[in-house]
Structure 1
Amino acid sequence: MQLVAMQGRLEKEPIGGGANYCHPNWANELPKLRRLGIGFLEWIVDGKCFLNNPLLLKSSRRHVIDTCADYGIVPISAVLNNYVINPINTSPSPRFAKELTIELVSLLTSLSAAGIKVATLPIMNNKGSSDVDSNFLEVFRILDAMLGNLDIKIALEIDSPLEFVVKLVRELKHFENVGFTFDMGNSKAQGNDVVQEIESYGHKLFNVHIKDRKISGERVPLGRGDVDFQLVNDMLLKLGYQGRMVLEGAWYGESPEIAMEEYVEFCGQFNWRL
């Protein structure tokens, strides 16, 4: 399993958390990533500076790719954190569903042009219902039909109780280009059964986020929360997962670079390698 760094983890934590990460100094991380031996990066599509994201803008995209390449780094995946700032309604009106589809097609087209292979879309079901809305599903039916031509897949990261997760996986199981990102920290915070959740994803698991959280709590440094990392690893091996493991550990300490070194060492015990 390939270890990938999430963008921003080698800089100081943004005010308001990772979803507010902005990009004016995006190149500062690159020499630090190279020193750590990390060759792959998950790019953040942020909420705060969304319209000026250099990987989305045609005028700056090639510069980003070439500068990363100078340090031996490839932006391989992305996370659409703009939908953390402005969460997607899981029970949208037909009009909103259409607008969301158009917006996502534009985003994914730009990311595909940058060589991104998987884009994680955070979904927070705060409605308290386990039902899956038909308008919500229609968005991904249309996307699935279009993404095959773009060489990019979309992976839904569901921050929700297990019942909704299982139902959504069932509804999307025949969509070739729409799958899931398993966030082990969010799953634990929800109190979900990790065995059932990973088993439910099956071959639809496209991406994994490495994070630790307390049950019903915030993220904490790896190994200090309630995530059973050994069980997660055992289940991923059982599933035959050989994809990306994205380091999204909590910021802590005076030096993000030292914290990342510790996280890389922590992940090594499970053979999540650089």
Structure 2
Amino acid sequence: MWDRIAEAFPDHAEKDNRNDRFTAAGKLNQTIGAPEEPGPFWGCPKGRRSLGLLPTKPRFSPSREIPHDALPEWRIVEERLKKSGFSSIQSVWKLFTQGSVGSQALLGIPVVRALRYASGLAEVSRVWPFETEFATTLAAATRPSILHTEIWPGVLEATNKRLPATGFACRDEAQVFALANVTRELDELDRLGDLVERPDGLTASEARICTQEEGWILGAGIAPSLATEIAERAARLIEDATKLSREIRSSGQTRLPRFWLRRRS
């Protein structure tokens, strides 16, 4: 599937960074959904409507437990997050307007695929949880040096407190900054494995679907105590970054360096 997506969405970053995701997604829909009701990908400007892609949401399966000719709108991980109060999470099938996760996924997967199989990286890289069965194959003697995971920075707000974004260009930048540094801190403490274990409560059937079809979001479904710790670490990192941003501005610069990383004292 990744090969097919990579072929449909070539990387033009070194040229003009353009993409034709709506046309490509429409072609994918034509091989997946019913001709009379294109899906599962949806969402596009009205002028980009086609036989394979509509601006409006298509019909989805009402329940995983009921046989249906359409796919579910939500993956297992998203259903779990929504039940836990993360109401802002979006569907991976959505391609347009705010929270267009589908576009991010379709354009990002070819890049991750290229990194996964790049010369010099392929032997030490794995994609979680597809190639690791969550943490099953991550034994100390065989674990990869590079683990590619899906993230949703919203998991940092497990305490339902919105992270401040002072000193950053936008809220997304603040969240990604915090998540990158939280995972780095946990890695330095040899605790990163806590985030990649199979989440509690998954049935054998659900675990199979997650590791063979749908994937999982790093940090989703972890123990409440760890979720709270991560949220507190993220808030502290943002606070530290905000202080540094003020110092930088007072020295005549305009904003926090884009890729600044907090260093341990």
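Laboratory data are not the source of any read-out in this text; all were calculated from the coordinates shown. Every value quoted in this text rests on a predicted model; they were computed, and no experiment measured them. Cβ atoms are built from the backbone, for glycine too; each structure is taken alone.
One of 1, 2 was used to calculate Kirkwood radius over Cα pairs in Å, giving 20.4; which? Spell out each step's value before the answer.
Details: 1: 18.8; 2: 20.4.
Of the structures listed, the value fits 2.
Identify which of structures 1, 2 gives the largest calculated value of relative contact order in percent (Cα under 8 Å, 6 or more apart). Show your work: numbers first, answer last.
Values: 1: 20; 2: 15.
Top value of relative contact order in percent (Cα under 8 Å, 6 or more apart) goes to structure 1.
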By the measure mean count of other Cβ atoms within 10 Å over residues 179-186, tell me the structure among 1, 2 with the highest figure.
1
